[in-house]
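Novice: Once you scroll down, you'll see the structures, which are given as C-alpha cells.
FYI, it's all coordinate maths here, none of it is from the lab. Computed from a predicted structure; not experimentally measured. Cβ atoms are built from the backbone, for glycine too; each structure is taken alone.
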Structure P
Amino acid sequence: MAMFHLSTNPIKRSAGRSATASAAYRAGCKIEDNRTGLKHDYSKKQGIVKTDCFIFSNGQKLNIDRAELWNAAEKAEKRKDGRTAREVIINLPHELSEEQRQSLVEDFTKDISKKYKVAIDYAIHLPDKHGDQRNHHAHILMTTRAATLENNTLVLGDKTNIELSNTKLAKLNLPKTQEQIVNLRRHWATTTNKHLENAGIDRRIDHRSYEEQGSYYLPTVKLGWEASALERKGISTAKGDINRQVANDNLESYIINTELESLKEQLAKQQEEEKERTIQTTKPPSPLIPEPKPKPKPKRVEAKDIDLDKHTQESFEALHQYHNQIVDGISEGQSPFGLNMIGKKFLEYIDYIGIEAGSQLYDRGLDNKKLENIDEVISTSKTLLANVDSMSETAGFKNKDFIKLYEKAITSLDKVEVEFERVSARRSTPTQSLQPATPQNTPRLR
C-alpha cells in the first residue's frame, strides 16, 4: 500500500559534500565545479525518469541552468562548513501511474519554491532494480538562500527561514526548524492524498508516527544501504531481524485487536437481541420457517506447502485449520456462538492473506513460479471462502457480523486477483526488462 516517507538533510561542506556533485549525481548529468575545478560526470547513470530545475519570478515558473545554479550556490557560501543546499527525499506512491507521480512532484516542488522563495532542482528515480519494485522516489534539492532574477541574472540572497537558527527564528517570531520540517511533512501527505483521491485510489498516507496516530502497530527500523545489500544476498542482519520481529508482532496485534473488536460487536449484538426478545414477548408469534434441506457434508482439507514467505505460509496453514474447525464444529453440533468465533478468525485470515498476497505481487510478481504460487493461494482461498459461506447458512451461524467480514474478505481477494492479472500480463510482455525483486521490509531510497 502507499507508504509515507519524507526525509531532509543539508548538503554541507563539513561532511565533504558539494551542491554541484549532489545535483550532477541526482540528475545524471555533467557539472564542473568552478570553485574546486572538479568535474562531476554522472551522465551514464540509469533509472532517472524526469528532472527539472526552476525558480518562480513574479509568479511565473522559469527554468534555469542547473550548473549555473549550483555553482552560484557554492560561490555564495564563504564558510568551510557552509550549507550549500538542502535535500528532501520523498517516496512516491506506486499505485499512481508514471505521469501521475510526475504531476505530484511538480505540484509539491512548486509549493516549496513559492513558500521559501528558493530555486528547486528535482529528479524522479525508478526503484533500484535489485530492491523493492514499489520504491519510486524523488530527490529534491533546494537552495539555502532566496533565489531571484535580476537583469536576467540569478541572484542568491539571504538565508531562508528553514536554514536559520532556532534562536534567530524565535526573535523573528517564526516556527522552529523542526516545526517547519513537520509542516513540510504534513504538506507532503496532504498533497499526496489529494492526488490519490483524484486518481480514484482508496489509499492514504499519514505523516504522523504510529504513536501519534494512536495505532497499536510498531515501527520498523531503517536498514540503511549496507544492511539492505546483505539482506538482498540472503544474509540476515541485526536490523533485518528486528524488522522481521516487528512484522510478527504487528500481525499478532492485528489479529488480537480484530478479535477484540469482534467481541465488542458480538456483545453489542447480544444486548440488542436481548432487547428485541423482550419486545417480541408482547407480539404474536411469527409463523415457523421450514428448515432448509441439509447440504452435503463438507470435507476436511489440508494446506499445501507452497513457496511463500514464512508469514504468509503460516497464515495459509491457519486458514485451513480454521476451515477444518468449522467443518468439525458443524458435525459435532457446536453452538452458533462458538462457530461464529471460528468463522470470524477464518475470515480475518482470508483478508490478511489477500493483503499479503498483493504485497508479494509487487515484491516478486515477475517470477513465474511465484505467480503460480500466489494464483494457487487466491484460488484455494476463494474456494474455502465459498465453502464456509455455504456451511454458515446450514449451521445457522451466519449473521450481520459474518456478512460484513465476508464482504471485506472477498473484496481483498478480488483486488489481489485484479492485480495478479495485471502483473501476469506484464510478465508475458516480451519487452519486459524488469527483473524479479527480493522482498524488503523497508524500501531503500537511493
Structure Q
Amino acid sequence: MKKSSKKVVILGGGISGLSAAFYVKKLAEEKQMEVEITLVEKSDRLGGKLHTIRQHDFLIEKGPDAFLARKTAMLELTMDLGLESELVPTNPKAKSASILHKGKLHTMPMGFILGIPTKLTPFIRTGLISPLGKARAALDLILPAKQGDMDESLGDFIKRRLGKEVLDQITEPLLSGIYAGDTYSLSLMSTFPQFKQMEQKHRSLIIGMAKGAGRKPGASDRLPEIAKKSMFLSYRQGLSTIVERLKERLHTVHFVMGQGVAEVTKEDGYQVILDHGQVIDADAVICAVPAFEAAKLFSGVASASLLNQINYVSVANIALAYKNTELNLSFEGTGFLVPRKEGKRITACTWSSTKWSHTAPAGYTLLRAYIGHAGAQEWMQMTDDELVDVARKDLKDLMGLKAEPEFVEVSRCNESMPQYPIGHKEHMAKVRHDLSQHFPNVFLCGAGYEGVGIPDCVAQGKDAAEQLISAL
C-alpha cells in the first residue's frame, strides 16, 4: 500500500530556507518518501541577503560578497549542485588589508588571524599598536586561563587576554564586517567558541592560534582544490548563482511569494496561516525567518520571548564604479577597516575589483564602502544621495579619492545582522527544547540562531532537513 505524502512547509526563502528545502527533497528521495514542499517568502525574490546585481559588466553584491572556505557546508552544497567550476578565489596578488590608525592607513601585520597575532616580528614592527599595547598583548603568553565554562562577552575576553588596544584597534574593526556589533555585547560562546577552547587547552590564545587549534581536523581533505588556496570564495557570476541553481533544482516545490506568515497553529498537524488569510496544512514546518519574527509566531511558548533578545543591526553598502583613467590611485590590497574611535562614518571599504578580479570590466575599478554598526544607526534617516556623499567624503579624506564615479549603487540591509547576546547558546537550547514540547516537528534555522555566515546558514538548513525527515 502506497504511503500518503507528507506536507512540509518552509518559512523564509533566504539561503537557510532554500538549503532546507533542497535537503528535505534530497533526503526524501533517497529514502523514497513522498513529500510535498511549500516555501513561503514574504518578499518578491528568493535569496535573502544574497543578491547580485549584474550591470554594465560589473558584478555588485548587495549583501555579503563571499563565504568562508574552511566551513565546508557551503562547499558541500556547491558540489551537490554541480557548481564547483563556478567557484572563484580572491585575487592571490591582493593579500593584505589595512587598518586606519590616527588618520593613516597601516597594512595589517602578517600572521594576524581574527585579530590575534601568531607571528612575533610583524607584530613588534606594526605601527597599529603602541609599545605599551604590545607589551600588554604579550601578557597573554603568561596569564592563566580563566576557569569554568561560563559565557562572557567577546570584547571582555579579548581585552582580558590581549588588552584593550588590540581589541579596539584590530579585533573590533575586523569583526565589524561579520557582526557589525558591539563586542562587549556579543556572546563569546556563540561567535568564537574556539577562542575559549584555545584558552582552556593552551592557556594562551596566541599559542593556541599559532598551533592551528581553530582548524577542523580533516576538513581540508574534503574540499575542492580551489578552497585550499583561498580563505574566501565566490562564484563567477556572483553569489546569486547558488540561489538561481537552487531554484532550478526545486522545480517541484510550490513557492508562495509576497506573503508573510501571520500565525502557526497546531490541530491535527499544523496550519500555517498567511497574511492574506490563506491556510496551508503541514505535517512539519521549518522556520527560517529572523528571530524576532519566530518569537511572534511561537509566542505561546514562554521561552520564545528569549528570541527577542537577539537584536538585529542595519547596515548599508555603497558601490562606486570608476574609470581607471579618472583615478590617480593604485589599489594593491583588499581594502581597509576603520575602528570606531577614528570618528568616520564608513566602517570599511573593500577594493572589490582588486580583491575579486571578475567584478569589474577591464579599465574600471569597483569599490564598496560600508556604513552602520551597533550604536550607529542614524544613517537610516539619510537619503541614498546623502549616504553617497558621506562615503565619498570619507574616501576623499582617507584615500585622496576625488574622482566622480561612473555610477553608484546603494544597498540598505535593514535588520540584517543578528547580535547574539551573552548566554545565547543556553537560550537557544531552552527555546529548541520548549518548542519541541509544544510544537514537535517544527524546526528553527537561520542566521539568528546558530551562526551568521553563509556556510552556517546552509549547515543549519541541512540539519533542520535531517531532523525533519527523521521525525517524519
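Novice: Out of P, Q, choose the structure whose coordinates give distance in nm of label points 7 Å out along Cα→Cβ at positions 159 and 319 equal to 5.7 when calculated.
Specialist: Of the options listed, only P reproduces it.
Novice: Assign the value 26, calculated as relative contact order in percent (Cα under 8 Å, 6 or more apart), to the correct structure from P, Q. Mind showing how you got there, number by number?
Specialist: Details: P: 14; Q: 26.
Of the options listed, only Q reproduces it.
Novice: Let me ask something else about it. So helix-only ellipticity at 222 nm (-39500 (n - 2.57) for each DSSP H run of 4 or more, over all residues; to 500), computed for just one structure, reads -17500; which one of P, Q is that? Show your work: numbers first, answer last.
Specialist: On the way: P: -17500; Q: -9000.
The read-out comes from structure P.
Novice: Now for a separate question. Identify the structure, out of P, Q, from whose coordinates Rg and Dmax of the Cα atoms in Å was calculated to give 28.1, 97.
Specialist: Source structure for this number: P.
Novice: Same structure, new question: Give the label, chosen from P, Q, of the structure having the highest value of distance in nm of label points 7 Å out along Cα→Cβ at positions 95 and 255. Before the final figure, lay out each step's value.
Specialist: Working: P: 2.7; Q: 4.2.
Result for distance in nm of label points 7 Å out along Cα→Cβ at positions 95 and 255 over P, Q: largest is Q.
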